[in-house]
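Below, each structure is written out as structure tokens.
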Structure P
Amino acid sequence: MKTAVFLGGGRITAALLAGLRLAKDRRPIVVYDRHPEKLRRLKKLYGVATEHDLTRAIQSAQLLIIAVRPTSVRDLLRDIGPIHRPLIAVSLAAGVPLTNLRRWLGPPVHWVRAMPSPAGRTGHGLTALTFDRGFPASAKREAKQLFAKVGAVIEITENKFDAFTVTYSCSHGYHALATLAGAAEKLGLDRKTALIAAAHALGDAITAWREGDSLDALLHEAATPGGIAATVMAAMDKAGHGKAVQRGLAAGLKLARKNAQRA
């Protein structure tokens with residue numbers, strides 16, 4: 001299997017390594033980072049090879065995964081310099097478009113943007129992929145196979161990529177869980193019971209939808225006219241629940257576009 005080199009040893013790298021090890025993926029993996037403590041931790045946890053020299057890391061790469069902050073991508077790629085052999089490069093940087101990546105590190109490097117979820121550590125993540133023009137079919141299969149090890153994979157066009165990025169984050173689920181449980185506590189439930197109730201409210205709904213039920217049908221079934229659920233949802237909507245979510249996603253999209261301008 002081709003050697004995968006991660007440039008950056010942060011949280012998303014750790015999540016992907018955990019998912020790959022859980023899937024018993026046996027590909028050689030090398031992690032480069034400027035911070036020795038991060039490398040020591042990843043080596044101890046996941047048994048990966050580590051490298052503190054960027055040039056040596058690049059030389060060993062057959063699949064290159066850029067896992068640094070969006071504002072650091074340009075400097076990192078310029079430090080790498082020209083590459084004179086075919087190489088698949090995967091950018092995990094939110095908001096940095098393919099045109100920039102190609103300009104900073106062009107052919108024979110083939111670029112793909114990926115947005116994996118930290119939930120990939122359990123094998124239940126979701127990764128969105130968008131490929132540069134002229135991306136070889138065999139290389140596309142390799143990229144998809146890698147991320148399929150840590151969960152579902154969806155391919156979308158780049159003009160939808162940032163909107164997808166700000167929508168699918170599992171942080172929305174954590175936030176919704178915390179908000180719903182917090183509201184239940186204010187009604188008198190203890191913390192544990194509130195979390196159980198809120199988790200079932202969210203988790204059971206998602207399970208039913210995933211089993212193929214129509215979302216509209218589920219909403220209709222749950223919200224009996226004049227009933228408690230319908231009353232709760234109507235009050236939430238009146239308080240601006242929908243607009244708050246829209247504003248949140250719009251703020252995330254604005255930041256993603258700002259990342260592209262900063263890069």
Structure Q
Amino acid sequence: MPGADKPLYSSKIIKAGALLADTKTLLSHWDVTTSVQNNLERMRRENVFGKASRSRVEDVLAIFRQRFMREKAVTKALVALVNHQFPTASLDRILYFHAAKSDRLLYDIVTELLLPLKTQGMTDIDVVEVEKTLVKWVSESKTTSPWGEQTIRRVVQGLLSTLRDFGVLEGAVNKRIAPAYLPVEAFAYITFYLKQHEPSGVKLIDISDWKLFFLPHEGVERFLVEAHQQGLLEYHAAGSVIRLTFPVNDLEAYARVLAKRAY
């Protein structure tokens with residue numbers, strides 16, 4: 001994941017969670033012809049989330065802005081997916097991807113803690129071990145401010161519940177790693193997004209972002225073959241040369257292609 005050598009982890013996850021229902025509400029009301037600021041002001045006026053607390057609305061909007069509003073192309077693509085009633089299973093995986101990409105703590109918990117466990121064949125999550133990991137990261141000055149025991153406990157609770165709601169974990173009380181699931185349409189969208197940032201097909205296959213879905217090199221290749229067979233993209237590999245092309249050139253247009261193909 002791109003970023004500084006020493007990442008800064010924030011405790012925003014305490015106020016956030018997956019927010020899947022609120023995210024879809026926001027995207028369904030989004031006007032792509034006007035600015036982010038105008039949209040957010042209208043969301044506040046119309047109280048589209050039905051929240052009683054103004055401070056809670058502000059917390060939610062701040063998280064939305066962080067996750068989905070940094071790149072105009074992403075915002076437009078997500079609006080297109082929601083408005084075209086893209087299947088929930090695929091949409092939720094895409095929202096998880098963008099949420100993790102925008103939050104280094106969420107990203108690293110999956111790629112540096114959960115992935116090694118899964119690789120070892122372990123699925124049960126020990127809350128104490130997660131807390132120990134955060135204590136270590138705090139001691140390494142990786143947090144935006146020093147966290148006490150209570151903050152660490154609340155952050156861990158927020159991380160685990162968020163990952164459960166995103167389908168990475170399962171279990172109401174005792175959490176465990178859920179069986180890996182990534183619909184091919186969601187994979188194709190993420191591949192398109194990644195290719196815009198990493199033009200090399202060879203490097204794209206091994207990019208660390210696939211760890212968010214516990215996908216090894218061979219797993220990415222299998223998905224590319226499946227997406228190719230379904231006509232979602234064109235994938236050709238000859239030795240170390242990989243050619244990867246798509247039917248359209250921008251993310252919003254590709255989101256519309258995927259939405260139409262999903263039915």
Structure R
Amino acid sequence: MLKQGDMPNIKPVRPKLDLKVLSADELAAIKSATLHILEHVGVHFPSERALRVFAEHGAQVDVDSQIVRMSPDLVMEAMSHAPRSYILSGRVEGTDLVLDGTASYFSTDGCGTRTVDFETGEQRASCKDDVAKMARVADHLSSIAFYWPMVSAQDCGWTAPLHELDASFNNTVKHVQTETVMGEKPARYAVRMVEVIAGDRETMRTRPPLSAMVCTIAPLGQDQEGIEGAMVFAEAGIPVGFMAMPNIGATAPAATGRC
């Protein structure tokens with residue numbers, strides 16, 4: 001692992017072309033349709049805590065169906081509090097990633113449950129040591145700006161997500177992103193780990209060494225463990241991203257219209 005005083009040579013991707021894929025009218029149409037869906041269709045939130053927060057801030061909450069509907073004014077008011085840019089920090093100088101739209105960054109990706117053993121070439125269940133080994137590899141690659149564990153700590157039971165953070169933080173000075181820490185209790189343990197890495201709560205908020213990604217399994221629906229973990233991270237100032245990852249034909253429709 002790079003040591004304090006070493007300068008990682010992170011190479012972001014800075015575009016040389018200014019491309020506008022959508023026109024102003026097309027962007028306005030997407031925005032209008034999105035606000036319409038949020039107000040009239042709503043989003044499923046299977047979490048009492050999340051429903052309570054929405055109700056307290058003026059959203060229309062159906063407790064029985066766990067559907068939340070938000071007016072355009074409520075959505076725009078909430079968005080006005082989100083920063084236009086922020087930093088994903090590492091542990092040494094030269095690892096800060098400024099997310100302001102001027103550059104893109106590569107990372108590892110995965111969370112797989114199996115791997116090919118480096119020594120034997122055999123396929124087997126992944127373990128915590130695999131997470132650590134790949135963190136060390138990512139630590140030295142200039143093309144990798146932050147580390148997302150490529151496999152999971154299958155040898156650590158239900159605490160695997162926290163062991164993955166431990167292996168990551170102990171083997172790379174770069175920013176770490178988790179997809180596996182979910183639920184209120186694991187998220188609180190993770191926040192405490194991040195506070196120790198950052199040094200104090202204020203630094204954790206301004207230069208967070210961890211971010212989280214929540215991947216929902218259904219359109220217009222959150223998962224209880226995902227959203228409740230995300231709320232804990234948000235309170236601590238740890239950035240959270242959301243990606244829709246439905247399984248077509250299983251947790252999402254197989255088709256959107258007639259052929």
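Quick note: the coordinates plus some simple rules give every number you see, no bench work behind them. All figures in this text were calculated on a predicted structure; none of them were measured in a lab. Cβ atoms are built from the backbone, for glycine too; each structure is taken alone.
Assorted remarks:
- Given 17.0 for mean count of other Cβ atoms within 10 Å over residues 99-106, calculated: source structure among P, Q, R: P
- Read-out FRET efficiency 1/(1 + (r/R0)^6) of positions 123 and 195 (r between Cβ atoms, R0 = 35 Å, to 0.05), computed value 0.90, structure in P, Q, R: P
- Which of P, Q, R yields 15.0 [mean projected area of the Cα convex hull in nm², calculated]: Q
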